[in-house]
Structure P
Amino acid sequence: MPIIAPSLLAANFLELGNACSMLNKSEAEWFHLDVMDGSFVPNISFGLPIIEQIRKATTKVCDVHLMIVSPENYISAFKKAGADILTVHYEACPELANTITKIKAEGMKAGVAINPNTDAAVLAPLIKEIDLVCVMSVYPGFGGQKFIETTYEKVLALKNIITNAGASTLIEIDGGVDANNAAALKKAGADVLVAGTTVFKAADPIAMISTLKQS
């Protein structure tokens, strides 16, 4: 069964406490927290103060996805705020190996996200050091986008890289995940499914999480 990581970017921000309570009761294992700076991506979301409050509201894994420039400058701050996994973008990290080392030195799992137009092969040299690869299946910056169908091929290629290296890296899919593609993503090799709109716009979010979990 895949790990389900609902993205709170799609929640009602005036009801974040209720959203956390709902996720705590659900089968979701992770909280996916998207941080956007308006520079790396053309949108702004939330930052450290919100993550600090969410951290207090759950004992589940806080999976923090940084869609920001110069993420290496904020590693210790996000650790202090409560991140368990800190994911940076390959495209935003000219010194990726050093950034991964710094994340792990703070006691967090290190994730690396790749945009739809970035080849999975770029991560091959570092794959054994990376705990999680976040494959963007939409262009980052906005929720509710249509799933990019070539994602399946990228997941298969990434799975081969991980297997050939003898690595234990998890593959996370972020963007456009729903009940129609969850099973196919799992079959291709996905370990973690991020779902925002699919969960929070559902008539019964807890039931939707359960449906994704059974994929």
Structure Q
Amino acid sequence: MNIAVTIGKDDEETMRQRKCIVTGEVREEAQLIRFAVSPDGDVVPDIAAKLPGRGIWVSADRATLERAVAKNHFSKAAKANVKASAGLPDLVEKLIVQRMIGDLGMARRSGALVTGFDNVARAMDSRPTPALLIEASDGSADGRRKVLGMAKSRGLDPFVLDRLSSAELSLALGKENVIHAALKAGALAERLIFEAGRLAGFRSGKTDAGSTPAHEGIA
């Protein structure tokens, strides 16, 4: 799973790699989920990778995390008898979504994000053009085609976040029935792209990368 994230020079220099305890693959942290062990011996997700102690890393996809729980990989990695709940994949998905909802709310309050078909269309004709298009996963296929068609006709190829439902987008943005949105480039857009890549491993979607390039699926 590739994650298209724009990073600065300093971030690139400090981007670390970790080994997944299940597959043994060495991957960038952006493609993994960090876990920590609580004082009670419970395995807890550390989505922000900030909890103290030695981290345990698992590839950011549901199937691999389910294997980690079922095959007791966490105890092997921790070299101790730790408890990993069968509900861990669902919890990770929930926590990623919560982070994305929080970032979307900040983007709205900052004025960097617009919602609605007409406002998204106007944003494509403004400068700078949106770095991120947001399409509700349960929105109509016709509306989605029109938005992506507009992007293609303007020579734009933004990242398309399409793993959040209309209800989740509406909650994040404080509006009803949000289907289309667009976000300017910046730290919030980069963070949302980052999390979209990880969420892709826990929610089925149109691509394996957490997004649909704006030029795909358009006749």
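Just so you know, all these numbers are worked out from the coordinates, no wet-lab data involved. Quick caveat, the model's predicted, so the values are computed rather than measured. Cβ atoms are built from the backbone, for glycine too; each structure is taken alone.
The value 0.15 for FRET efficiency 1/(1 + (r/R0)^6) of positions 58 and 154 (r between Cβ atoms, R0 = 30 Å, to 0.05) was derived from one model only; which of P, Q is it?
Computed on structure Q.
Out of P, Q, which one gives -9500 for helix-only ellipticity at 222 nm (-39500 (n - 2.57) for each DSSP H run of 4 or more, over all residues; to 500) as computed from the coordinates?
For helix-only ellipticity at 222 nm (-39500 (n - 2.57) for each DSSP H run of 4 or more, over all residues; to 500), the value -9500 is produced by structure P.
Suppose you compute percent of Cα pairs over 31 Å apart for every structure in P, Q: which one lands on 11?
Traced to structure P.
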